[in-house]
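Quick note: the coordinates plus some simple rules give every number you see, no bench work behind them. What you see is a predicted model, and the numbers here were worked out from it, not measured in a lab. Cβ atoms are built from the backbone, for glycine too; each structure is taken alone.
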Structure P
Amino acid sequence: MSENTTLHAAFAAHVSAALDALESAGALPSGLSRRAIAVEPPRDPSHGDLSTNAAMVLAKPAGMKPRDLAEALVAELAKLDQVTGAEIAGPGFINLRLSDTAWLDELRTIAALGADYGRSTIGGGARVNVEYVSANPTGPMHMGHCRGAVVGDALAALLEFAGHAVTREYYVNDAGGQVDVLARSAHLRYREALGEDIGAIPEGLYPGDYLVPVGKALAEEFDDRFVSAPEQDWLVAFRERAVAAMMAMIRDDLALLGIEHDVFASEAQLQAQGKPAEAEAWLRGQDLVYDGVLEKPKGKEIDDWEPIELPLFRSTKFGDDQDRPIRKSDGKWTYFGADLAYHMQKAASADALIDIWGADHAGTVKRIKAAVAALSEGQGKPIPFDVKLVQMVQLLRDGEPVKMSKRSGTFVTLADVVREVGKDVVRFTMLTRKPEAQMDFDFAKVVEASKDNPVFYVQYCHARVRSTMRKAADEGFATSPDNVALLGEEELELIKLAAQFPRVVEAAASAREPHRIAFFLHDLAAAFHGYWNLGNDRPEKRFIVAQNGELSGARLYLAAQIGQLVRNGLMLLGVEAVEEM
């Protein structure tokens, strides 16, 4: 095995080579799909080190009994020097036991690859567009945006590490009614900046003080030209400047989290270029858009309701409960109609699309997926499209909900939270649960120095490694791979867990689930801390054994690689690996 080939990749190749040998011998038909074959640790560690389902996957298409194929495979795999045992379990699973040398070689591979250990080529350079955050440009970012921002950014980094070419995109919703409200709110602050007593902010306008500096900037630029002018004279100019100011604020907020996007796509620009009309024309050609009348809303009486003919997308064809309008009665595009065109634009320069949305958008997933499938197919290349829904975050202080008021414009901003607890704490915490699960963010608990706080627990693991290295250097000890054969069973178990990282990366990237990296890091940290604690009661189990330089060098070498893996994983999450705590 090459020092640049990880153990799991090597054994996947060994299984493939064994199947090649069976094909060459005429014991297995050639040309069978091997896509579903997996090589991974068995669920029960007592069954061995690795398991493969190859016989189960290929038996039926080969016209063989699974156990018969498994027996032939076992005979081939047992020839490998690194295999000390090969057994058939159940109906045809194959369990392998590996030599200690195989695991010690993997430890050297971690050292050889360093920051690239776990990097994969499964993406094959495929272009993936990841759109995330896309908060309306009407104010600073709050914690409702934070979780999706972190999930999207970590997913983008994970996909790049797994061999994809990633574009990080933000969709600026600058064409809807909310930006007109923003312009009117800015006009009010503009008048205030010129000395007018504006009193209480009227219902329907944005009340936050974050618009005060926008009003001052408008006053400096326009003086009193638009104080009494009709709205049509200033609305466009105020909207453009207010949106630009909000986007500058949003970029600054995201920078606090270490997030930068490659593309900021404007909805207003999209509409100005006629993209929604292009999408509508194509959909009409596929009989997916027609002119029709929506049913009267059920459950309530609307006195002035009138049936109006609108262009409707046939979303019922894809499981929706009714067809959806892509234009409003005044001819303006609905959000759904503009969104169709936006995804068509993204699909033109990507091989796959991923959107990170809030859970409140769950109702639109099915129809937008259907529309994107139709549009992308029309471009001659069906584009895989995945939507990840992210639940809201509840803010707590010592278990008590943090009170916020939308009416008064007082809410906890993302910047407030990052400045209080730090970027790393926020980012790691957002990935400690699956995004579709509810999350509590307790200001007290996320900074707690205890094993119950996963952020602290993982960072402390790295800090312990670095502290051990500094102490070893002071006492004249150095890491050395020369005597790793001295490592015992406890150390080998730590190596076996560490060796899972490459396959965790690939599985997380394939499933679009960056939280799996956080889970792995927590498990690795727990194993490292568990081994560390052995030395509290048994001095001979410490990383530095004063009377034994050779053993100390081997254990320090192991510790150094654990530290490297923690750094690799934290890098994917956008979290710093601290030197001390």
Structure Q
Amino acid sequence: MIIDNINYPKDLKKLNKNELVELSNEIRELLINKASNYGGHLASNLGTVELTIALHYVFNSPVDKFIFDVSHQSYTHKILTGRKKSWLDEKEYGKVSGFTNPKESEHDIFNIGHTSTSISLACGLAKARDINKTKENIIAVIGDASLDGGEAFEALNYASELNSGLIIVVNDNNMSIPENHGALCNLLTELRNSDGKVKNNYFESLGLDYVFVKNGHDIEYLIEVFEKVKNTKKPVVIHCCTTKGKGYSYAENNKEKYHWTHPFNRETGEFYTATAIPKENYGAIVGKYLMDKIKKDSKVVAVTASVPSYIGFNSERRKEAGSQFVDVGISEQNAVTMCAGIAKNGGKPVFVTGSSFYQRAYDQIQQEMCINKCPATMLVSASGIYGHTSDAHIGLYDMVIFGNIPNLIYLAPTNAEEYIAMLDWSIDQNDYPVAIRIPWNGVNHTDKGVPKEYLYTRYSIEKEGNTVAIIALGSFYQLGERVVKNLKEKYNIDSTLINPRFITGIDEEVLEKLKDNHKLIVTLEDGIVSGGFGSKIAQYYGLSDMKVLNRGFSMDIPTTFTANEMLEKNRLTEEQIIEDIRKIIN
């Protein structure tokens, strides 16, 4: 195999064009094989194989600098820069991140897990190059979906004024995670359909030179184009048309499904039962609920930023919802502010995106949404330790970031019935913006009644005890149940169990009552412990005799990890929590 002799980019330069084509086939085979056995971003990487080979063939990494946006399409880059073992050897599968990471290689300039940043970063690198009077090429590789983000436009707006060598490679596969939306998508379609020859050229209108590449899988032509723009003194856009999922028919035909995959049978394309999304999941549950709500109430609008699967809105549901479904592309700031506008004018918006992606819209949540008390609903998905398992996508910060914004009610359901009750109340209330943190530890149910109103902070004492009280928030409630059960069965400690439901605010009445016959309060939260939910409880008891043990996660987050590793590292296993409780009360 040709790949056997490719250890670093310099080895590519020894190959002829036919060998480069064969290498692309071998790499594509590695990508499919690893994804089918281990999971990961598949379709986006299959579409950038030739593009990445051509870049490394022409340019001199790491002297010439590549910035991949979002960087989840950088697998071929990693294979070519000394990390191919993580695709060749099953024992090495988990050794590299799913994103570029400077800790792994000097060929990775930034750790990038969020979209629309590459052109800004490239502008900064180019500016520093000019200040330092060096001559390296700076190349940003950005997908058409990432161009939706406001920062991408801000950077394009500046790039022309930079008036210096900058190469922007637009990987246009006509897809986001699901289908693309918006006027920019239409402009790119016009460019594709006209072979780049339209008067209304978005990039040229911003003062950028423009080169069109109709077939982004033609290595020979890509090399020719990159050779021409190498060492350019001006900012230039290379518009490359590629096919997402290229070379694997199931991924080409269902690009959304194979954007990121669980392990699957490569012959049939079906996900293995052990790793497939379970039939009962919160996406499916809320998807059915929202569709019913949309049909009954024309004011309800479901809004997403390219992640409709988080609310179970597959292509059929999106079509069925019609104008009551909005996908703004990967533009969380626009989504939040637009929802504030919808709510202010009498609509009932429900916005969903991942915990990690909400961070990008903090200002809009605090300013437009909460200062103005716009009664919108925000669903926070992929949260906690059971969501994404990399430092670039981790969903552990949202409770610290949003848990202290005035006028925001942030709720943490522990089961499906609470989740739907909170959502139902939030959609129809008119007092405050509400965020709901979707549990990510599997679907749980309760046969007890759940409240229908969540305007005021009220904790629920689920089991009365004494000496020790466990306040177990959201997706850690079931962990709290197990701790309470085993404290009683193994050590005859009859502890209290509390479901707080609220991330924002505290229930002083319940906390004050616990002083009567408790010595220790234990808070369990599926987020960063410093400045998080438990710190509010500790602060409340600060001048009392009550001891408080806060358990959550430290800010020491590895590049990649498993949930079990992180739980043990942060003394969040059932056994460790019980051990710590016994030490304190004894």
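Details
- helix-only ellipticity at 222 nm (-39500 (n - 2.57) for each DSSP H run of 4 or more, over all residues; to 500) derived as -15500 - corresponding label from P, Q: P
- Parent structure of the calculated result 2.6, given that distance in nm of label points 7 Å out along Cα→Cβ at positions 57 and 569 is the read-out and P, Q the choices: P
- Label whose coordinates, when log10 I(q)/I(0) by the Debye sum over Cα atoms at q = 0.05, 0.10 Å⁻¹ is calculated, return -0.30, -1.01 (choices P, Q): P
- Here distance in nm of label points 7 Å out along Cα→Cβ at positions 265 and 521 is compared for structures P, Q. The highest value is that of Q.
- Which entry (P, Q) yields the derived value 1.39 for Cα Rg over 2.2 N^0.38 Å, for residues 249-544 alone: P
- Label whose coordinates, when relative contact order in percent (Cα under 8 Å, 6 or more apart) is calculated, return 15 (choices P, Q): P
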